[in-house]
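Some structures are shown below for you to check.
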Structure P
Amino acid sequence: MSDITLPTRTLSARATFAGQEALAGRRRGLRGFLPFVGPAVIASVAYMDPGNFATNIQGGAQFGYMLLWVVVAANLVAMLFQSLSARLGIVTGQSLAALCRERYPRPVVYAMWVASEIAAMATDLAETLGAAIGLSLLFGLPLIVSLLITFVATYAMLLIQGRGFRPMELLIGVFVATIGACYVAELVIAPPDWAAVGYHAVVPHLAGPESVMLAVGVIGATVMPHAIYLHSSLMPGRMPARDDAERRRVIAFSNREVLIALGFAGLVNMAMMTMAAVMFHPGHADIASIETAYQTLIPLMGIGAGALFMLSLLASGFSSSVVGTMAGQVIMQDFVHFRIPLWLRRVVTMIPALLVVAVGVGATEALVVSQVVLSLVLPVPMIALLRLTGDPRVMGRFATRRLTRIAATVAAILVLALNLVLLLQVAGIPVPFLAAT
């Protein structure tokens, strides 16, 4: 039994106590599972951020249901790598970034840190712009004012970290539930062709270079580098395991949470693209921005649909901004052991968004480009995670099995291949299979 007295326990201590009870076999079923829910919910926000809105709206508007298979494939890859990230943190008691610093040569570590910081800045660009766009459209504010409001609001939410892990998990859980409820309502307002949804969710198809650009953007918006780093850092110390048997149970609970939380995120992503396919593809396939989507949505489907769209975007922007800053802290602290005040970290990560607005770059265009940047950086944590979780010197008897390593390797190769195709496109080098589509 825990030595924490009942009257003085915080929410986090209560969750830890309940988890220990579950590991001891004194809590079962849902009561035994709930204490372990939280880390994957936080990570799942990265898979429903404003970058997803941008790429999914463009994908659905331009190509209808065609790219749904990319969403499904990306989500399966995300489930695999988030579960590996959590496993690494549970078994080693360290984050992915900390283990990279410990085991790789310093030049490699610093190169990984720089790439990961670029990813963190691209992430924050997407998330901050998304929240700012939502505020600007909803209240008629200048975008620069909305950015400053976003900064203050997210900084205030980040202060909740000082109260332990559970209040932040609950806050993010509310945002996630809000996003999901909004998209369920959107699909009720405009029901899709479910047969077409089912077909395109499992049958791969592309339609030329622009579809590849969007496919890579969808992967960059779905499988997020900062979420892979962050998930491993959320596990150590959260639910202490005293022996290998308890570690195995914590991993099992974590895998279930990943399956549920990221499965939910995948359904939300599919709903985003499906909504765009239903509402915009038939007569508004040229829609390429969140602002235009909102302005077109109201006359097409009514103010209720527009309000739901904005509410989901605001929930996405604020929650993902918080999570992105948390990930940025972990990346800096664990790679290079350099700490800066939270407010300064928030200011620094706001700079790209302020520059985008100041020079007049289209906000949604910047969102899509940021997601492509993320996809290009993604192989860095993927390969590191794959190597570390498969190494018995790191994981002991919890090293991944051969089949898991093969699946993760195939996923990493797929991402690398798509990135190569994108680079060839940017360089103007024709890609044979695209030329034939």
Structure Q
Amino acid sequence: MTFEVFPDQNICVIGLGYVGLTLAVAMADAGFNVAGVERRDDVVESLWQRKAHFWEPRLDQKLQRVMARRDLEVFTSPPPHFDADVYIITVGTPLGADGAARIDMAADAAAEVGKVMKDGALVILRSTVKLGTAREIVAPILDRSDKSYQLAVCPERTLEGRALLELNELPQIIGADDRMTRRRCQMLFNRLTPTTVALSSLEAAELVKLVDNTYRDVSFGFANEVAKLCSEAGLSAAEIIRAGKLGYPRTNVPMPGPVGGPCLEKDPHILVESARRFGVEMPVTRAARQTNEVQPKQIAAMARAASRSISAFSNHPTISLLGLAFKGVPATDDLRGSMAFPIYAALKDAFPDSTFRGFDPVVRPDVTESAFGFEAVRHFEEAFEGADIVFLLNNHVELQNLDLATATQRMSTPALVYDLWNMHDVAPDTLPAGVRFIALGREKMELA
């Protein structure tokens, strides 16, 4: 079938956050006519200037191209004049103060769609939601429009830092109750990616996203338990994990490290909430998430103990936090769910008379200062200059490639470097006198 006779050409994307904007740009770049809808005035203003409000490789260049061609236009509400064939809901679903998943934004988006959609519209829920949201929340709202429609769930699964690539590479999950709706979604997404995976129901697609992310969280939780054990036993978690995986296909334990981000910090909670509706408890999921959530306090306690073991260590330390985004590889400037926040909070309790500063290779200094409230330095050299403790919080490639032997010469003495991602193997005699190095899961071995 040629593009010219393809039935669904006009796409309306509701919500232009990370998921929505990358999808809208990718679809516009693939030849669709796309209307993007976003309520936040600052985001809309930035997009009207053809500038994305977050960093993602090649996003600004593609955004400028598709907006110049008018293949993508941005609005604050669904435009009545835009004759959309498909509506894709990509709004956020954060956890509320009670720990439960919020679906109010998805419900509001569905109500907006119901007001303007035409008969026969395809409505796709792409947000990460608890089980039953499409059928029990979105569908009844759309039903009130008294218009015919098709409803599907097509969860987003892209990796920040690779989103535009993965939208053209990853298999697209498609869940719907009938074959015709699934087929229509397949034709739509085949313009982006060659592979789609059709599931038998809305709920099956909702659950795929939750299971995928929770599996990763559980894996990291196990790795962090191993790290805690190895630290107490005077062993190296990095050595043990790497040795176990080398040439052995049945083990794939990840390296330990702080686990957060906009998905892993909340999706396990949404899965647990979904399961409880059916009287199912998920103790493994809950335990893994708790393990990852308590780790910042354990890191702060270990850093405090390490500093006390060093003679003449400052009672008023200057502490530099390097790598503030929630992950380093692929690089992103996203601070949502970053473990830098709870680690910073725990360190303030552990070192109440300390001075903090921070640096991230991607996050803008003004964003850092606004989000954390401490000084943002502009270079690695400034972060090490006069510091008593330096924390490597994520695994950005620039942190991996740091020449610690040179950088630590700028630190006060005595001093401490704490590598939370096991990026460096540092022999003590390669560092300046008085500078100690420890890494997550091998702290006591290196302090011995």
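Values in this text are rule-based calculations from the coordinates and carry no lab data. Computed from a prediction, not measured in an experiment: that's the story for all the values here. Cβ atoms are built from the backbone, for glycine too; each structure is taken alone.
Where does the value -12000 come from, among P, Q, when helix-only ellipticity at 222 nm (-39500 (n - 2.57) for each DSSP H run of 4 or more, over all residues; to 500) is the thing being computed?
Attributed to the structure labelled Q.
When mean projected area of the Cα convex hull in nm², for residues 129-248 alone is calculated for each of the structures P, Q, the largest result comes from P.
Of structures P, Q, the largest value of relative contact order in percent (Cα under 8 Å, 6 or more apart) belongs to P. Taking 19.2 as the value of mean count of other Cβ atoms within 10 Å over residues 17-24 derived from one of the structures shown (P, Q), identify that structure. The value was obtained from structure P. Computed over structures P, Q, FRET efficiency 1/(1 + (r/R0)^6) of positions 33 and 113 (r between Cβ atoms, R0 = 35 Å, to 0.05) reaches its largest value in Q. When percent of Cα pairs over 35 Å apart is computed for each of P, Q, the one that comes out at 37 is Q.
Taking distance in nm of label points 7 Å out along Cα→Cβ at positions 49 and 321 as the criterion, the top structure among P, Q is Q, with the largest value.
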